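What follows draws every value from the coordinates through simple rules; no lab data is involved. What you see is a predicted model; the values in this text were computed from it and never measured. Cβ atoms are built from the backbone, for glycine too; each structure is taken alone.
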Structure 1
Amino acid sequence: MSMLIVLAIIVGLVLFAVGIYNKLVSLRNRYKNAFAQIDVQLNRRYDLIPNLVETAKGYMKHEKETLEAVINARNGAVSANQSVAANPDDPDAMKKLNAAEGQLAGALGRLFALSEAYPDLKANQTMEQLMEELATTENKISFARQAYNDAVMQYNTYREQVPNNFIANPFGFQEAELFEVEEPEARKRVDVKFD
């Protein structure tokens with residue numbers, strides 16, 4: 001009789017551990033899928049940027065440095081994105097993507113600021129359409145990034161809880177990295193002057 005009770009306890013513990021393992025797999029797959037949604041939007045943005053630069057090139061002949069910086073930042077972001085898309089579990093790849101996206105945001109910000117000095121460029125219909133598409137894509141990226149970060153937070157919280165961490169650690173469920181783009185312009189102090 002006592003052997004039956006011990007066996008029932010062991011079977012119960014195994015089933016409990018399998019349940020935790022399966023939940024970890026489900027949560028990991030959820031954040032990987034969420035990153036796939038970001039990947040779609042990032043690739044759409046990466047495809048728009050060369051068209052934007054080509055359109056601006058005709059008007060901004062003296063701004064070659066800025067245009068090259070945008071293309072270089074875009075290429076760096078594409079490369080970093082491909083690394084993360086290949087393995088969303090890699091926290092170093094995600095950190096590189098965060099940094100590359102921050103550089104791209106800064107380069108695009110400089111391009112947009114410079115475009116203000118060129119009224120013909122601002123009035124160009126192609127440029128206007130590209131800017132609109134880019135803005136729409138940025139909104140989609142923001143929503144997809146929020147969904148991804150929510151999925152990562154849920155996964156990380158679950159894997160860190162006791163007794164889940166006793167299953168997560170030995171089976172290689174490592175902490176997932178959030179997708180947070182550092183935008184230096186967003187951290188700058190805003191000076192308000194009243195004349």
Structure 2
Amino acid sequence: MTTTTTRSTNHSRTLQLVHIAMFSALMAIGANVSSFLVIGGVPITLQTFFAILAGLLLGSRMGAVSMIVYAFIGLAGVPVFAGFSGGVDTILSPTFGFIISFIFIAYTAGLIVKKWPSKKGFIAAALAGTAVNYFIGTNWMYAAYKLWFAAPEGFTYQMAWAWMAVPLPKDLILAVLAGLFGYRLRPIIQKYL
């Protein structure tokens with residue numbers, strides 16, 4: 001009986017590692033699928049969508065871990081960030097706050113659906129994740145431009161938020177889609193976690 005339990009535990013851990021690696025890879029793909037579109041210095045990507053899905057499908061802890069793995073892969077120099085960038089110097093980029101936000105997006109979305117596992121809960125979790133993304137990312141961008149990066153002429157806090165108004169409709173639609181996909185897929189994924 002102990003051997004069966006050990007095998008089951010090892011199998012479960014292996015599947016968890018596979019899921020973490022899968023979402024790290026999806027983030028790399030989502031970072032560069034459309035990153036040639038840049039508005040106000042912010043690449044338009046699918047990363048927020050995949051970060052939300054990581055939290056919805058893997059839960060708060062594993063979802064956050066998958067985003068941490070993604071961030072460390074990029075910081076190690078692998079070109080997985082938007083625009084096929086990577087390396088430690090990315091920390092000084094005005095958009096690095098969005099990379100940090102992915103960890104909190106996954107964690108927040110996972111926590112919300114754990115407490116509210118309905119379709120509405122999944123959509124609310126996805127929208128909350130998007131709010132976390134915008135809050136952390138935009139504030140980091142503003143601070144970066146003001147403190148260590150060359151800010152455009154007349155750059156203000158309101159201008160930083162105005163830049164974010166352009167991708168907002170896309171991100172809200174993708175958040176709702178992530179919530180709906182997550183709601184449908186979570187029972188399937190949870191069988192293997």
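Observations, loosely collected:
- Answer label among 1, 2 for the case where helix-only ellipticity at 222 nm (-39500 (n - 2.57) for each DSSP H run of 4 or more, over all residues; to 500), calculated from the coordinates, equals -25000: 2
- Among 1, 2, structure where Cα extents along the principal axes in Å as derived comes to 89, 40, 24: 1
- Parent structure of the calculated result 1.7, given that distance in nm of label points 7 Å out along Cα→Cβ at positions 51 and 83 is the read-out and 1, 2 the choices: 2
- Of the structures 1, 2, the one that 24 was derived from, the read-out being relative contact order in percent (Cα under 8 Å, 6 or more apart): 2
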